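Asks: What follows is a set of structures to go through.
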Structure 1
């Protein structure tokens, strides 16, 4: 076989293996988009996705259809998008949970680090340590909490949204870094965990600020610390774990948009541009800031690097916490 024929066959094989190359990014979008969520309808991630989807509808001139595909800890919806045609018409709206799943499952039908084209990270939601009557009233910040845990090693309990949930792993990370111990009590979601904090059945819990904030405002729980990099504008008086006891500590939840890995770069860039414009709307920023949600712009390359670092970080945290993947 001569070299020219060999090159022709290789070129045809390459085209058949990557059908996305026939897509014309200049004509995108020319039909409705599907935004897949691996979460139930009505939750905080779902609500934000629907707001962004509605605004994308106006910006792109095409309907954005929200579809909830639940199952296997979010893996069902994620795998569906990872294996979808890479033409820009099927996207995934996920949360920081996508960085945790590799630590929880031995076998997954996709790789979150390589099977997606990261588009944007439109929102982050600080996590907040909250305490109730089981924890002495004089414990008001993370430094005092660490001191109390050291003095009462292994006797305090904390609640989370479940084994391997970020509200579990973030506390374990804090305990590991501070050399303290506490008993983990997993729940099916953070709502029942906070309910037991209020009732004095457990000492403290970690929850997203957006859902814990109403309980802080009506004084059913007290805010101990923010686990993100900086104080939250909605509760400026509450210090961070980093500033009070563990410099550099950072654990927040975040939302993200991803496309299948082979999606043409111009489509990724266009979707990133439109999402950044949506979350830069001052009225929208103010509205969600009051709920403890921080809207933000991002670049695809920046988000890709962040996603890979988060996968590595939470996989290590899960291993150190003794979490056994299923």
Structure 2
């Protein structure tokens, strides 16, 4: 296992991060622990969670499994999405953040989180209010560094400017979606991260299952997130996504590789990505993602795999001028 520095923090994290969304949901406690221990066996020290995963059970299970090795681990959680029925049980208000972090710390039975993410942008709360609340948590030692997920590049850049001006703890890690079918992060988010030394733990390297070899332009499994869950159905509805999936599957087969391993390795090799977040419902699903550690993804090979996909539009309309 290779360990990489997370942005400017000095924290060393494994080149794969394990996402625990399945803990207590698609994976029961026994299966969840087996996956946690397998990740530890291969050297993963980085585990991502959120307060809304499995209604808080994911945090509880992760905290239980981490108890005997807590100081060896880098743990995250998130705040924004509804976690209760109350009108204020959501969002990035100061009240919401302070209550949510205390609940996460209790569930995980830990005194701090290495990274605490704003899980989504909250248009109803002044950004400075959110950033000041995160800064207070850093000063209290309850979180070590703020992070941000699902914000646009301009929103993150604006936040960093506010933090610099007011001497607040800035976002040190971002969590964008990034895979061979969804490459929008390449346009502005990943360049911003590289320029400003922000760590990146990208999610959904397999496109919700799209890039596992189960989907082509003519083939669909009977079950799966893209088949059953509205969010994923909408995200990958366009025909071009299945064309990319077919090309990736055929390329992997021609090179004697698993498309899962190939897809994860492709994300892991991007120079701005610290660690892709892998996930699984069971040990059998987990193994191909772990096998990405052994896939050759030197720059020429990565360019070859990238060509299987579709380049995202540029950030401006003046492509003819280059630069």
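Asks: Computing FRET efficiency 1/(1 + (r/R0)^6) of positions 133 and 221 (r between Cβ atoms, R0 = 25 Å, to 0.05) gives 0.05 for which of 1, 2?
Replies: Source structure for this number: 2.
Asks: A value of 24.4 was computed for mean count of other Cβ atoms within 10 Å over residues 117-124; which of 1, 2 is the source structure? Display every interim value, and only then the final one.
Replies: Working: 1: 24.4; 2: 18.8.
The value was obtained from structure 1.
Asks: For which of the structures 1, 2 does the calculation of relative contact order in percent (Cα under 8 Å, 6 or more apart) return 17? Mind dumping the intermediate values first?
Replies: Working: 1: 26; 2: 17.
The value was obtained from structure 2.
Asks: Shifting gears a bit: Out of 1, 2, choose the structure whose coordinates give FRET efficiency 1/(1 + (r/R0)^6) of positions 165 and 253 (r between Cβ atoms, R0 = 25 Å, to 0.05) equal to 0.00 when calculated.
Replies: 2
Asks: If FRET efficiency 1/(1 + (r/R0)^6) of positions 189 and 301 (r between Cβ atoms, R0 = 41 Å, to 0.05) comes out at 0.75 when worked out from the coordinates, which of 1, 2 was used?
Replies: 1
Asks: State the single structure among 1, 2 that was used to calculate semi-axes √(5λ) of the Cα gyration tensor in Å, giving 40, 22, 16.
Replies: So the calculation was done on 1.
Asks: Quick check for you: by distance in nm of label points 7 Å out along Cα→Cβ at positions 53 and 285, which of 1, 2 is greatest? Each step should come with its number before you reach the end.
Replies: Values: 1: 2.7; 2: 1.2.
Ranking 1, 2 on distance in nm of label points 7 Å out along Cα→Cβ at positions 53 and 285, first place is 1.
Each value in this text was obtained by applying a stated rule to the coordinates, not by laboratory testing. None of the values given here were measured: they were computed from a predicted structure. Cβ atoms are built from the backbone, for glycine too; each structure is taken alone.
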